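We did not get these values from a lab; they are worked out from the coordinates using the rules stated. Predicted, not measured: the structure shown is a model, and the values here were computed from it. Cβ atoms are built from the backbone, for glycine too; each structure is taken alone.
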Structure P
Amino acid sequence: MKKQFSDSDKEKMQGLFEQFNSKATKLLKDTEKLQNTLKRAFDKALKNEGPIAEVFNDLKLLLSLVKDYTSGAYREIPYGSIIAAVAGILYFLSPIDFIPDFIPGIGLVDDVFVLGFVFKKIHGDLQKYKEWKSFRL
């Protein structure tokens, strides 16, 4: 699923991603809506497991992190990181983004790129959560 993006394309996608930050901030205040959003994202991830294989496991971890944050089970993450996580999930769910999801074969390429950007941005926080989660199982 790799696609090479120009620097201009990357900037545009990051700009689109930033627009989801304000939506993420609002969504974090509505637990019921956020839980519904997480379910939709998980369902979409499962449906597209093959095309998003390179980020599938990290996406499941990200969804679990937001779920545990929402329930109050895990709060050891900076607020900016949880906003970035939710914004990435919202981007993933959005059917109309840099490359619309309905375009067969390439519609999820930008989603994978943006999720990769989020994973890099919050890598340390995601690893701490993964360690915490492994002790809870």
Structure Q
Amino acid sequence: MNSYSQYGTYKKPSWAPPAWLFGPVWTVLYILIAISFGFVGYQWISGVVSFAVVLPFALNLIFNVLFTPILFRLRNFTLASVDVILVLTTLAWALLAILPLAPWVAYINIPYLLWTSFASVLQITVMIMNRKG
């Protein structure tokens, strides 16, 4: 079962977006992430920014990549909820760290921040709605 059809089997709130919307939204977000996070990584390799600046970006990527396998392979709603909060937290940290050095990186990631905020509330709601027992 793929992620989209599995998502359809979960109890969700009435305000949850349809499964087909996630692909287009994440395509746009991943383009913005690739451009901006790539820039930060290049700045770190070039010695322009410190490891302290690049660290939250790296952690954000790790937590972002882990979300889908946690939710759809492990089917662990609680761990997926913790993970999405870590995605949101590391993203906020990253944007605050880069804002004084490259404000455009923070600004270009506002859609990612908004979507992740919404996704966090959605995931926690789905977790609660799908509790067993």
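Computing mean projected area of the Cα convex hull in nm², for residues 20-75 alone across structures P, Q gives 4.0 for structure P. Taking Rg and Dmax of the Cα atoms in Å from the coordinates of each of P, Q, which one would give 14.3, 43? Answer for the origin of the read-out: P.
For distance in nm of label points 7 Å out along Cα→Cβ at positions 68 and 92, find whichever of P, Q sits highest and give me its label. When distance in nm of label points 7 Å out along Cα→Cβ at positions 68 and 92 is calculated for P, Q, structure Q comes out on top. As an exercise: distance in nm of label points 7 Å out along Cα→Cβ at positions 28 and 60, calculated from one structure in P, Q, equals 2.6. Which structure is it? Label of the originating structure: P. Matching task: -23000 is the computed value of helix-only ellipticity at 222 nm (-39500 (n - 2.57) for each DSSP H run of 4 or more, over all residues; to 500). Pick the structure from P, Q. Derived from P, not from the others.
Largest in distance in nm of label points 7 Å out along Cα→Cβ at positions 12 and 44 among the labelled structures P, Q is structure Q.
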